[in-house]
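Each reported figure results from applying straightforward, stated rules to the coordinates on display, with no laboratory input. Given the structure is predicted, the values throughout are model-derived calculations rather than measurements. Cβ atoms are built from the backbone, for glycine too; each structure is taken alone.
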Structure I
Amino acid sequence: MRKINVFDTTLRDGEQSAGVNLNFEEKIEIAKQLERLGVDIIEAGFPASSKGDFNSVKAIADLIKGSSVTGLARSKQSDIDAAWEALKGGEEPRIHVFVATSPIHMEYKLKMTPDQVVETAVASVKYAASKFHHVQWSAEDASRSDFAFLAQIIEEVIQAGATVINLPDTVGYTTPQEIKNMFLYLKEHVPSIDKAILSTHNHDDLGMAVANSLAAIQAGANQVECTINGIGERAGNAALEEIAVALNIRKDHYQADTGLTLKEIKRTSSLVSKLTGMVVPNNKAVVGQNAFAHESGIHQDGVLKNKETYEIITPELVGVSSNSMVLGKHSGRHAFKEKLKELGFTGTEDQLNRIFKSFKDLADKKKEIT
């Protein structure tokens with residue numbers, strides 16, 4: 001069973017969600033819960049971006065002992081210096097340095113030639129490696145980059161001291177098959193690829209972030225970058241809880257696992273939702289209010305006879321106390337009778353039939369019966 005490192009970027013990429021602004025105390029609270037969840041790496045922020053971000057990254061790095069804490073840096077010495085000052089007191093300081101590699105980013109954003117981008121990447125990694133034992137390098141917009149150019153720059157940054165290579169789908173453009181092809185191509189065409197851990201980071205613009213993350217893991221990624229509840233820029237990032245539970249439930253298929261304390265998932269999701277003000281949709285996989293709720297009579301009857309008929313994930317696995325039988329117009333006699341029993345009501349079959357008919361009449365007018 002392959003161990004997949006979980007790199008949580010809720011406090012950095014997640015906080016970049018429109019309308020989200022976490023204060024110092026809230027960031028500390030989330031970091032402590034991420035440590036309880038058992039994430040391997042917490043990306044606590046972008047130290048060079050503001051004094052507030054620097055202070056919170058430093059406090060988290062000094063406080064957290066069960067997870068490695070990292071910070072983001074552009075390919076600039078001043079950014080790397082700020083990250084070192086913030087992170088040097090941590091249990092296992094690491095840095096995340098990046099530069100864009102796609103033609104559109106190099107030409108229009110960076111206004112640099114490919115050779116200049118390679119030179120910048122190598123210089124920043126060398127400088128970072130002079131301070132940090134763990135250096136993660138990211139090829140921003142990797143999924144829209146030329147694979148041959150990616151192979152060239154990755155080989156050079158590994159030689160310069162990068163220990164993790166991250167290949168982000170920055171704009172959520174790629175597909176599961178395409179991301180597999182990218183990872184397989186680079187494994188074949190980068191001579192030093194075995195000297196670094198391959199990482200995947202996917203955005204959800206086309207709704208494929210989790211699928212792309214799982215495809216990358218199948219193709220050799222040993223680190224996955226994600227956020228709680230899938231929050232993040234634009235349509236968000238790959239959702240940590242969905243990836244972790246998918247790997248756990250389908251170990252037979254993926255032959256990989258995260259080692260997270262899964263029963264902390266619901267608590268972590270609720271905390272992040274409360275502090276960011278981003279409500280979790282009821283139908284959200286794994287952590288949504290309806291994830292373990294059953295209203296259809298056929299489903300309710302099946303679950304009452306054997307939970308595995310309609311539940312592939314047990315609520316207890318992710319820290320939910322039990323499933324929920326919702327009484328509405330689709331509910332059947334079995335669930336209705338069980339709910340009456342729970343409430344302490346008993347009676348004849350004739351009485352049950354009369355009450356059930358009244359319940360159905362009311363359910364046509366009222367969405368949920370309490």
Structure II
Amino acid sequence: MSTTGAAVALELEVEQTLPMPLSGSLRCGPGELVALVGPSGAGKTSMMRVLAGLMRPERGRIVVGQEVWCDTAQGIFVPPQRRHVGLVFQNYALMPHLSALGNVALSLLHLPSTERAVQARRWLDHVGLTQEQQSRRPSQLSGGQQQRVAVARALAREPRLMLLDEPFSAVDQMNRQGLYRLLADLRRELSVPIVLVTHDLNEARMLADRLVVMDAGQVLQQGTPASIHNAPRNARVADLVGIQNRYRGQWLGAMDGAPGYGRMLWMGGDETSEAPILTVRDKGKIQSGQAVHWIIPSDGITLVDSTAPRMIDASDWDAQVLEARHLGEISLITLALKAVPDARLLLTLSGPQRQGVGVGGVVRVRLDLSRVHVMPMRSR
């Protein structure tokens with residue numbers, strides 16, 4: 001079931017300083033879901049308000065399909081009621097005195113009353129509410145059911161753009177899983193762009209085709225969850241997307257006779273200790289002697305048999321288990337490296353690997369140095 005006859009894409013460019021800073025661009029293809037992530041005050045909701053037409057930017061351009069919704073250079077600004085945007089809010093924003101059916105019918109005032117009821121029931125059926133639930137008022141529905149009413153109401157507008165503002169944060173985990181499945185089903189049917197605002201990084205990575213990382217009103221980086229997680233643009237992005245294994249270093253330069261590889265000191269908190277030298281990928285963009293941040297994803301760190309031969313490239317390290325938190329089917333492990341004072345490795349283990357890993361124990365870890373991503377350290 002498609003809400004529009006043709007696939008549409010969204011393109012946004014915005015630049016302003018007042019009433020709050022907002023800078024960046026994004027694109028969202030037909031049926032694609034883009035998640036805006038960042039801390040409170042990052043500008044995510046402001047970006048959503050610009051898209052919905054609830055805030056007019058100082059400078060900007062918004063194109064949905066072939067329709068120009070905003071172009072400040074040409075004096076174009078389509079008001080929100082003409083944008084055909086489907087909005088789903090965190091607090092549902094349902095009318096408490098109306099039934100679920102009545103709430104959805106509010107989006108269909110352009111139709112005759114009999115047709116409104118037919119269409120409202122069709123959308124509520126589509127999101128999985130029974131006829132008995134459709135007759136209830138919001139206070140008589142669970143949080144997950146109320147959110148389904150909100151989704152049905154947004155879809156009833158036959159939107160050309162769906163905006164989801166923290167739509168699942170007020171729903172318990174069990175209902176949230178059902179809403180995730182509903183969203184996945186809708187995405188297969190809809191041919192419209194979907195923009196999601198969320199504080200939940202796991203939710204963003206699970207649901208989104210691409211992430212847009214924001215901070216202080218600025219788009220810092222956008223790309224697939226995997227590309228950003230493996231290659232954040234800078235240390236701030238790494239922090240915002242929850243990359244935990246981040247360290248300091250000093251770039252020593254390219255390796256002679258080994259194109260594409262360079263050498264880097266792994267700097268610990270104890271400046272008097274001799275820093276290990278790592279051989280990592282070199283993209284030719286960092287000057288010798290420059291201070292750097294570097295990361296390695298958790299799946300680039302593995303436990304190895306302590307009796308196995310050591311790697312000759314010094315990527316095997318002895319470590320002590322500082323913390324082991326067992327959370328159902330996974331364990332979160334914190335390791336201290338003997339060779340790098342103050343360095344901590346954070347691992348997520350599952351299956352047989354967890355056996356025998358206890359606080360105080362000594363293990364051997366192997367770093368896949370091909371997964372290391374190096375970022376210049378820039379002073380603010």
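One of I, II was used to compute distance in nm of label points 7 Å out along Cα→Cβ at positions 43 and 179, and the result was 1.3. Which label is that? Value 1.3 for distance in nm of label points 7 Å out along Cα→Cβ at positions 43 and 179 corresponds to I out of I, II.
Set I, II, criterion percent of Cα pairs over 37 Å apart: the highest-scoring structure is II. Given a computed value of 3.2 for distance in nm of label points 7 Å out along Cα→Cβ at positions 75 and 259, which structure among I, II does it belong to? Going through each structure in turn, the value belongs to I. Have a look at I, II and say which one yields -12500 for helix-only ellipticity at 222 nm (-39500 (n - 2.57) for each DSSP H run of 4 or more, over all residues; to 500), as calculated. Clearly, the read-out refers to I.
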